[in-house]
Structure I
Amino acid sequence: MMHRIGVLTSGKDAPGMNAAIRSVVRSGIYEGIEVIGIKYGFHGLLNETMEKMDAASVGSILQKGGTILQAYTSEEIVTEAGQEKAIENLQKHGIDSLVVIGGKEALRVTASLAEKGLPCIGIPATIDNDIPGVDEAVGFDTALNTVMDYIDRIRDTASSHEKSSIIEVMGKDTGNLALSSGLAGGAENILIPEKKEDIEDIVDKMKKGPSGAMRYSMIVVAEGSVSGNDLNVRLKEEAGIESRLTVLGHTQRGGAPTARDRILASRLGAYAVELLLNDESGKLVKVENQQPVSQPFNELFSQKSQIDENLYDLSGRLSI
C-alpha cells in the first residue's frame with residue numbers, strides 16, 4: 001500500500017511547473033496519500049531537503065512561473081552511487097514513489113531510477129519541447145506566446161524604421177521554439193539547428209531584398225543554429241544589410257503560464273498520481289488525441305526528437 005509520494009522539479013524551469021506540483025500534491029491528498037516536496041531537484045534529494053506538503057502549501061501557485069521547489073541540476077545523480085544514495089534517502093523518509101517534473105536529462109535520470117526498482121513517473125516540462133514522442137511539454141506554449149509577443153513588438157519598430165531584425169531564441173539542439181514562434185509571428189526567415197545548411201541561403205535571400213512593398217525582414221534564430229551576432233555581422237559584410245539583434249535570453253522562461261499550460265500540467269500531475277496508485281511505473285505522461293496517456297521510458301529514449309517538417313515547409317512557403 002502506497003503511503004508517500006515524493007515530487008521534485010529538475011533542470012531548467014518552465015512555466016507550468018507549479019501547476020504540475022499543485023496537481024500532484026492535491027491529487028495525492030484527495031487519494032489519502034502524503035506528498036513530500038523535495039526542494040532543489042535531485043540535489044535536494046541527495047541532501048535530504050524535504051518537507052511535507054498540504055493543500056495550503058500549493059495554494060495560489062497555479063498562476064506563478066518558475067517552481068516553488070526550485071529546479072537545480074546535479075552531477076552526482078547521474079552516477080550509480082548517486083542514484084543508489086537517492087533511493088536510500090527516499091526509503092529513509094518512507095517515500096514509496098517519485099514524480100519528476102523536468103526536461104530530457106531529468107527524465108533520463110528518472111528512467112534510470114525506475115530501472116533500479118523505484119516506482120517513478122515523469123512529467124515533461126521544457127520550453128525547448130525536445131522530448132522524443134511528446135507533442136507538447138509543459139511550458140512550451142507559454143514560452144511560444146512570450147516569444148511571439150516580442151516578435152510582434154519588434155516588428156512594429158522594424159516597420160517604422162524599415163530595418164531588418166534578428167531575434168535569437170532558445171533552442172540549443174532543437175528548433176521547435178524558433179520554428180513555431182517564427183511561423184506564428186510571420187518571420188520571413190527561420191534558422192534552426194536541424195537545417196544548418198540553409199544559412200547561406202538566408203544570406204543570399206536577404207541580398208535580393210524582401211518581397212513586395214516590404215522593406216525589412218524578420219529573422220528568428222535558434223541559438224543552436226548560428227549566433228545571432230555572427231549572423232548580424234555576416235549580413236552587413238556579405239549583403240550590406242544593417243539589422244538589429246535582440247537576444248531574448250531567459251525572458252522566455254519567465255511569466256505566468258498560459259491557460260493551455262496550466263490545464264496540461266494539471267492533467268499530467270493528476271494522471272501521474274493515478275498511475276502510481278495503479279502500480280504503474282517507469283513511464284512518462286503526455287497528452288495524445290486530447291487524452292492523457294503514458295509511455296515507457298525505454299520506448300521514449302529509443303526515439304529521436306524531430307521537428308515538424310510540415311511546419312518548416314509551410315514557413316518557407318509563406319515567407320515569399
Structure II
Amino acid sequence: MSSTPATRHVTASDAPAGRQPPATVRTLLGVVIGLTAVLVVMLCAFALPSVNGGPRHMPLGLTGPQQAAQTLRTGLDDEAWDVTVYPGPRELQAAIRQREIVGGLALGADGITVYTAGAAGQQPTAAINALGAAMAAQRQSEVTVHDVVPFPADDPRGAGFTATALPLIIGGILPAVALLRLFPGHANVRRRLAGVILFALVAGAAVAAVLQYGFGSLHGTYWLTALGLSLGMAALSIPFLALESLLGIAGLGAGAAVMMLLGNPLSGLAGPHWLPAGWATLGQLLPPGASGSLVRAVSFFDGTGAGGPALTLTAWALAGLAALLLTARAPRTAPPAAAG
C-alpha cells in the first residue's frame with residue numbers, strides 16, 4: 001500500500017536566515033526613510049527659528065540729548081530695530097508699559113540707562129541689554145539696567161510661562177482623542193463638543209493655578225489668566241474635532257502635526273520679535289502663539305494688547321464649531337458592506 005508524500009508549503013518564515021523576501025526589505029527601508037524624514041522635519045521646525053533668530057524690527061525707544069539720540073538712531077540696523085525717540089525717561093517707561101516698545105536706552109551725561117520689559121520675552125531683553133552695554137563701552141561710560149515690567153520674583157526668567165506652549169497643544173489634542181474614543185460615531189458630536197469645552201474650562205483653571213500659585217510664574221487677575229488659557233485650549237480642541245469629523249483620523253493627525261511642528265516653535269513665548277520675518281506673524285495667527293500673547297497681556301501688562309490674540313483664538317474656536325455643527329447636520333450615507 002503506497003502512501004502519498006505530504007505536501008509542505010514554504011512560507012516566508014521558512015526562508016533561510018538573512019534572506020528576507022523583497023517585500024519585507026522594501027517595507028523596512030520605507031519605515032526607516034520615513035521616520036528619518038520625520039526626525040529631520042522636527043529638527044528643522046524646532047532649531048531653525050533659534051538658528052536664524054535675532055532682532056527683527058524690534059520696537060526700541062531712545063531718549064536723551066537730541067544730537068546724541070539721533071546719532072545713535074542712524075547708527076542702528078533698520079532691519080533689526082524700529083526706533084522711536086521719546087522726550088524723556090518717564091515717557092519711555094510709559095511706552096514700555098503700554099507695549100509700544102519692548103525696551104529703550106536713555107542717554108545721559110553720567111552714562112546709559114537701559115530700560116527693559118523682562119515679561120515681554122527673554123531674548124528681546126537680552127538683546128537690548130547687550131546693545132546698551134555695547135553703547136556704554138563705546139562711550140566709555142557706565143550702564144544701569146531697569147526692568148520696568150519684570151517677571152515675578154519667584155520665576156525671574158519666566159521659565160514657567162515660556163514652557164506653556166507644548167502643554168497647551170497637548171491640552172488641545174488629548175481631550176479630542178479621548179472623547180473620540182469614548183463617544184464614537186456621528187450621533188455623539190455634541191457630547192464631544194460639550195466635553196472639550198468643559199475640559200478647557202477646568203484645565204485652564206488648573207494650569208493657571210499651578211503657574212500662578214504653585215510656580216509663581218504669573219501674576220495679575222487669576223480668573224482672567226485662567227480664561228485665557230481655557231480659550232487657547234478650546235481654540236485647539238474644537239478644530240481638532242472638526243478635522244476628525246471632516247477627514248477622519250487623518251485630519252486629526254494632520255492638525256496635531258501642524259500645531260506641534262509649526263505652532264510650538266513659532267509661538268514666540270520667548271519673544272515674537274526674535275523670529276525671522278513672516279514667521280513671527282504666522283506664529284501669532286496660530287493658537288499656541290495667540291494663547292501665549294493673551295496670557296502675557298493679561299498677566300503682566302494689565303490687559304494691554306489682549307484684544308488681537310483673543311479675537312484670533314475666538315475665530316479658531318468659532319470656525320471649528322461651525323465646521324463641527326455642519327458635519328453634524330449633513331446627511332450620512334450608509335457605509336459600504338464589508339468584503340467577505
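Which of the displayed structures (I, II) returns the greatest value of distance in nm of label points 7 Å out along Cα→Cβ at positions 141 and 205 on calculation? Don't jump to the answer; show the numbers that get you there.
Details: I: 2.9; II: 5.4.
By distance in nm of label points 7 Å out along Cα→Cβ at positions 141 and 205, the leading structure of I, II is II.
On distance in nm of label points 7 Å out along Cα→Cβ at positions 29 and 301, which of the structures labelled I, II is highest?
Numbers: I: 3.4; II: 5.4.
By distance in nm of label points 7 Å out along Cα→Cβ at positions 29 and 301, the leading structure of I, II is II.
Please state which of the structures I, II yields -18500 when helix-only ellipticity at 222 nm (-39500 (n - 2.57) for each DSSP H run of 4 or more, over all residues; to 500) is computed from it.
Source structure: II.
Comparing relative contact order in percent (Cα under 8 Å, 6 or more apart) across I, II, which structure shows the greatest value? Show your work: numbers first, answer last.
Working: I: 22; II: 16.
When relative contact order in percent (Cα under 8 Å, 6 or more apart) is calculated for I, II, structure I comes out on top.
For structures I, II, calculate Kirkwood radius over Cα pairs in Å and state which one comes out highest. Don't skip to the answer; put the middle values down first.
On the way: I: 20.6; II: 23.3.
Structure II comes out on top.
Every read-out reported here was derived from the displayed coordinates using simple, explicitly stated rules and does not represent laboratory data. Owing to the predicted nature of the structure, the values given are computational and were not obtained by experimental measurement. Cβ atoms are built from the backbone, for glycine too; each structure is taken alone.
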